[in-house]
Structure I
């Protein structure tokens, strides 16, 4: 059977690492964590935590990354889960190789993303939230593959993880596994070298955190950023995966 090369596209401050844990815990997945990160840092010059280590450990040539992601799956696994950040796919990177992957888009309300983002960074731009890039990638993939790929909204997902994972697996035509809902705590060999800077909460986790409503009141000085990306978010939200409702008791 043809392997499933599954590219999960997310912006920052989402449940992307927990989602990676869920897929890795299936036992039939090869995992790659943000394979374009080294190229992104090398090209942008941004000073992220562990920058030198990320560049040294990763591949800075995007063409080699693309060839790897569309080439043989490690260990001949049936599923290759590829965790991607949308802003890592810089404008100069060709898009044609994306046609060789199956895509899923993980979105989150941009107001919530921004409020989480500014807790650790003093400034933020629309591009930092990754939503505009997410819409561009979604539109390209939809055009090339002739259908809209699945979209998962993080808040809705956390209210019903099992239902969403079942629906997604059905959409992808693979078996759902209950073990996707929980995993042992701790680090993984598949984690990027940046994990010590960003993955503390996931390392403590044993499953998806329960949904809780979060404030969405954006400080006035950042409202224009949210307003800029909101239309792109709404366009993606319209395609979100709706899990089947439970039958009445």
Structure II
């Protein structure tokens, strides 16, 4: 029997990359997946692929919209994956408007999702919450300033959840990948596809499916086992700044 049969799993940022791969992985284990993201056309295409899944057009930055969209559902699993970076300018040259987008998505967006799903989980005494962190939440790197700050905040939120809901029966995990080949860099470089491709040249980065497989493994452990923190690096990446590339 599939271990997640009968479970409902929410995945934010499900329209591409790690989110879409995670939705496929959890559906493959029997879960009904709530596919949440802003790009509804992509969600509908993915929903046609994953029987029983539900596309939810959703901007996690809007707390009222998050509450309204998730109110009809009882989530057994929540994967707070939606996130982004914008730019690599040094802090004193940054754009405050872009800072707000990154902070509102990566931090407030996570909080909005948690506020919508964790009360019912706590009432039931059961649930899995997976936060998509980053090695940027462990090591700051040049040009990463605001993005790194948000991922440090996600790690703090994870630690706070463990304390605030200790003994509740809920399990909390932060999954912190290194370099993953997704649309992340293209978004960060504001649509510069050539520059984005160069980020992943000369070595084998992680793929979205690698992270999704880790999440699938986390949420299918026996109930007395909580995988708290999981860091995934490409074999060629030794730190946020050191990557051994082929010459």
Structure III
């Protein structure tokens, strides 16, 4: 009796089809990032998106259901971009917040580390980063169906984690509401260099955020972070 062949049969045609499908999806998401950032959601026609991706216009409803579905996929890719760049640092902060024996010095080190990492992450001056920033800024000014997905996908976790970290460092020196505002102030010192990129570069006489420029920004931002935290630490709890 011959031994039965138990090796699974692989449908190479189907595998190739899946691979082509993933390539098409990636092309459309990349095209969406570029077009949505340039002209906004409303002005981004399916024809324009398909042409930029180099695919048939029918690929958009086939893979994403609609133009809105493609936009949501672009938002999800932005969330993943943020998570890849900053997610590990937030995870370390969240773990420390859950430990009852985390020291003041450890909390301060986590805040300093996160702020420095955020500076270098936010000031990346690549075409992709600029496209992401334009979409993020547009969602702040004129929210679409993608805003909640962007906020709940990453921004909420960022704000809550840094607010909780600030609250732990300052404790009785600050209320919960104040901790949120202080956290936003700290983060805003970094994000302003992205949201006002052109004005900053013109004012500094720079063509881009070069290594020396980023180093100078980091030094001043961290000086401000330390000054704000020190001022609150010296604040009388009776005030």
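Rule-based calculations on the coordinates, nothing more; no lab input. Treat the numbers as computed from the prediction; the structure is a model and nothing was measured. Cβ atoms are built from the backbone, for glycine too; each structure is taken alone.
Consider the structures I, II, III: one of them gives 1.6 for distance in nm of label points 7 Å out along Cα→Cβ at positions 180 and 228 as calculated from the coordinates. Say which.
The value was obtained from structure III.
Ranked by FRET efficiency 1/(1 + (r/R0)^6) of positions 92 and 156 (r between Cβ atoms, R0 = 25 Å, to 0.05), which of I, II, III sits at the highest value?
Max of FRET efficiency 1/(1 + (r/R0)^6) of positions 92 and 156 (r between Cβ atoms, R0 = 25 Å, to 0.05): III.
Quick check on the output: 21.9 is mean count of other Cβ atoms within 10 Å over residues 100-107, derived from one of I, II, III. Which one produced it?
Numbers: I: 21.9; II: 18.6; III: 11.1.
It traces back to I.
State the single structure among I, II, III that was used to calculate distance in nm of label points 7 Å out along Cα→Cβ at positions 20 and 188, giving 2.0. Mind showing how you got there, number by number?
On the way: I: 0.8; II: 2.0; III: 5.2.
Traced to structure II.
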